[in-house]
Structure 1
Amino acid sequence: MKVRKVPMRTCVVTKESKPKQELVRIVRNKEMEVSIDLTGKAPGRGAYLSLDAEVIKKAQKSNILERKLEAKIPDKIYDDLLEMIK
């Protein structure tokens, strides 16, 4: 039986490589709208975050997602991410 390759992605805050399933993707489309991509297949520029409250708070404080996605990130995105953890 063939062993499947597990896709790895890097968290933009911690710089850790983890399997794609353990991270959440934040995506910006051509209309500069930012959203949470649970499927990992939405079109647009994406950045991955670990699903950890400390990592999400650090990303919000340091504005790293705004720099990576080159768009303004609404506070609702961070609030939704924190709700996903609970």
Structure 2
Amino acid sequence: MNDSTREPATPLAIAKPFRLQWEPAQNAHVLLYPEGMVKLNQSAGEILKRCDGTRDIDTLIAELEQAFNTTGIGSEVRAFIADAHGRGWLE
């Protein structure tokens, strides 16, 4: 079941002009853009680093659940993806 506005098979990708990178000084992933930077918490960083244009949301959720040995995070991931999309972070 897909409760987001995106089609399940739509690959997720960071939108231009944003660029995701690990920032050692922040000890966190950050989204860089011409006017500044958004420091991401660990969960957001783990989600966005998988938004490389090769994964749809269902694949992303499955990878996160496997990587962190958990289940049932789909609704939280979908909510974050919807928020990130609304902020213009994702294409």
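Coordinate-derived values only; no laboratory data. Just so it is clear, the structure is predicted and the values come from calculations on it, not from any experiment. Cβ atoms are built from the backbone, for glycine too; each structure is taken alone.
The table for this structure:
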read-out	value
Ranking 1, 2 by relative contact order in percent (Cα under 8 Å, 6 or more apart), the structure that comes out highest	2
Origin of the derived value 3.5 (distance in nm of label points 7 Å out along Cα→Cβ at positions 53 and 69; candidates 1, 2)	2
